[in-house]
Each structure stands twice: as C-alpha cells, then as structure tokens.
Structure I
Amino acid sequence: MLTDIVMEDPRWNAMGLDALAENAAINTLEFLNFPTEGYEIAVLACDDARIADLNTEFREKPTATNVLSWPAYELAPEQDGGTPNPPPAPDPSMGESLGDIAIAFETCQREAEDAGKPIADHVTHLIVHGVLHLLGYDHVRDRDATLMEGIETQILGKMGIADPYRG
C-alpha cells in the first residue's frame with residue numbers, strides 16, 4: 001500500500017478513509033507519471049483539536065485547518081509556475097517516504113457541507129492536494145497556484161469528481 005493511515009479519530013473509519021486516501025494518492029502519482037510501488041505516504045486522520053496543535057507548532061497558526069503536509073524532500077521549483085523536481089526513485093525493498101499528511105475531520109465535514117458536496121469528494125480532493133504538496137507543488141505564488149489547481153482539477157476529473165474550484 002502506498003498510504004499508511006494513522007487513525008486517531010474513529011469517525012474517519014465510517015467514511016472509508018483508507019480506500020479514499022489510497023485511491024487519491026495512486027491517482028496523483030499516476031497522473032504525474034511516478035511509480036506507485038515503493039513510495040510511502042503517512043496520513044494522520046485526526047480531529048480539529050489535533051490539527052490545530054500541529055498548525056500552531058509547525059506554522060505558528062493557532063487554528064484548525066483541513067489538511068497539512070510535511071514533504072520528505074524539498075522539490076519545489078525556484079521559478080513561479082515551474083515544474084517541481086522529481087522525488088528520488090523508490091527502493092521497492094525499503095520503501096521511500098514522500099512525507100506525511102494530516103487531515104482534520106470536523107473541518108473537512110463542515111467545508112463539504114458548506115459547499116454542498118459529498119464529503120468523500122472533498123476528502124479525496126484534500127488528499128490529492130496534500131500529495132501534490134509532498135511532490136513540491138504549492139499555491140503561495142500565483143503561477144504555482146494556477147499550476148497546482150489545474151493539476152488537481154485534472155486528477156479529480158479523471159476520478160469522476162467535479163472541479164472543486166468552480167462555483
């Protein structure tokens with residue numbers, strides 16, 4: 001398996017986060033033409049309180065957020081809108097970590113309800129988003145954001161999920 005789920009909040013079990021995360025991660029790597037065997041991504045399935053603690057510790061933002069990511073490698077391009085560097089080739093015998101993702105139940109549920117979309121679709125989008133961060137994509141600079149959102153939209157479209165950035 002590509003994803004290793006650390007289940008801190010049991011509400012994620014009812015949603016089938018294991019399968020959603022695995023499917024989202026595989027689709028993201030396949031879209032970018034990276035192998036899906038030999039890589040590993042840890043996913044912390046937590047609640048708002050836990051992600052607020054992590055957001056405070058790592059980003060100095062004392063609030064809950066939907067998803068956080070910690071890349072194992074610095075792959076971001078120097079040029080705004082550039083393609084990130086590829087991760088190291090995986091060693092199938094050892095497993096190559098791409099990094100860690102944390103996702104918060106209450107925030108995801110609230111955002112999905114507010115947007116009128118299925119929570120499974122929203123969570124899938126956030127896992128794709130998190131995996132792209134692990135692969136060096138970001139949305140701080142304008143052209144980087146356009147590139148990342150375009151890739152997210154294409155991956156989700158191939159998965160039968162509507163463009164999350166359209167009204």
Structure II
Amino acid sequence: MTPPSVLNLSASLMYATGKAARRTLSEKLSARGLRLWHLTVLTLVADLGPQPKGVLAARLDMNASDLAKIVKDLADAGQVECVRSLTDRRRVDVRITPEGRRALDHLSADIASADDDLLTPLSEAEREQLTSLLRRVQTHHEGTGSSAGFRVAAHARQP
C-alpha cells in the first residue's frame with residue numbers, strides 16, 4: 001500500500017504511473033517481438049522523415065551504439081532501411097519502409113489498448129484533460145532542456 005504522504009507527491013505519482021504505462025505497453029509490444037525503443041525509433045522516423053543515426057540518438061538522448069542495435073533490428077525486420085542522403089552523399093539516413101508503416105498501423109490498436117488499460121478509471125473528458133496537462137508539462141521541460149527523451153520540437157523536419 002502506498003503511504004498517504006507519497007500520494008501527495010506529483011513526481012512520485014507520475015513515476016509510478018509511468019512505470020505502469022511502460023509495463024503495459026511493453027507487454028503488448030513483446031507479444032510482437034518488439035521493445036519500446038523499436039516503437040520509439042520507428043515512430044520518430046515516420047513522423048520526421050529520414051534521419052541520420054547520430055541525430056536520432058541525440059533526439060532520443062540515447063547511446064549511439066544502442067541506437068545502432070535498434071536500427072539493425074528494425075532493418076532486419078524490413079521496417080526501416082539505411083540509405084544515402086540525397087542532399088549529402090556522405091550521410092546515411094534511416095528511413096521507414098512501407099512494411100514499417102504497416103507495422104505502425106497494426107501497433108496503433110496495441111497502443112490504444114495500453115492507454116485504455118492504464119486510464120480505465122478516467123472518463124473520456126478526464127483523459128483529454130490529463131493528456132492536455134501532461135503535454136503542457138512536457139512542453140515546458142522540453143523548452144528548458146531539463147527533460148530527457150524526445151527532443152523533436154527543437155529540430156526541424158529533415159527532407
């Protein structure tokens with residue numbers, strides 16, 4: 001049982017809820033042979049277009065060698081490909097494939113199901129309010145540089 005004083009600490013509540021969300025989504029992804037990082041990289045490349053590995057690693061605050069392993073897994077599954085940049089032939093970009101887009105489409109139901117599991121006690125209006133508030137907090141911390149993880153807002157979309 002969580003001590004009552006801890007229930008008054010927003011950071012503790014967000015941490016515990018984040019762990020529950022990660023666990024739920026990870027279970028759904030592992031059933032498809034994926035990890036959360038696979039989904040994260042695939043989604044980022046789908047949203048922003050082809051990206052160099054170094055840029056992806058920086059945006060995700062991830063070690064470059066760890067990112068290379070994730071990209072290799074996705075490439076082996078045919079969901080991304082590494083191609084020479086059209087603007088700089090020295091650069092190799094990670095690009096989503098049609099198979100990767102199909103995989104994301106299939107994962108949408110798993111993601112929605114994970115959200116539903118996590119947010120079961122909330123009404124639809126409360127879910128929208130929570131999402132709005134979390135977005136606002138995330139945006140604030142992205143702007144101050146005090147937030148690890150996605151740093152996509154500060155970067156322009158690559159062609």
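Just so it is clear, none of the values below were taken in a lab; they were calculated from the coordinates. The structure presented is a predicted model; accordingly, all values stated were derived computationally and were not measured. Cβ atoms are built from the backbone, for glycine too; each structure is taken alone.
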Which structure, out of I, II, was Kirkwood radius over Cα pairs in Å, for residues 35-106 alone calculated from, if the result is 11.9? II
Identify which of structures I, II gives the largest calculated value of FRET efficiency 1/(1 + (r/R0)^6) of positions 27 and 91 (r between Cβ atoms, R0 = 35 Å, to 0.05). I
From I, II, which structure was mean count of other Cβ atoms within 10 Å over residues 19-26 = 20.9 calculated on? I
The value -14500 for helix-only ellipticity at 222 nm (-39500 (n - 2.57) for each DSSP H run of 4 or more, over all residues; to 500) was derived from one model only; which of I, II is it? I
Top of I, II by distance in nm of label points 7 Å out along Cα→Cβ at positions 43 and 67, largest first: II
Could you figure out which one of I, II the value 1.16 for Cα Rg over 2.2 N^0.38 Å was computed from? II
For structures I, II, calculate mean count of other Cβ atoms within 10 Å over residues 83-90 and state which one comes out highest. I
If you rank structures I, II by distance in nm of label points 7 Å out along Cα→Cβ at positions 3 and 59, which sits at the top with the largest value? II
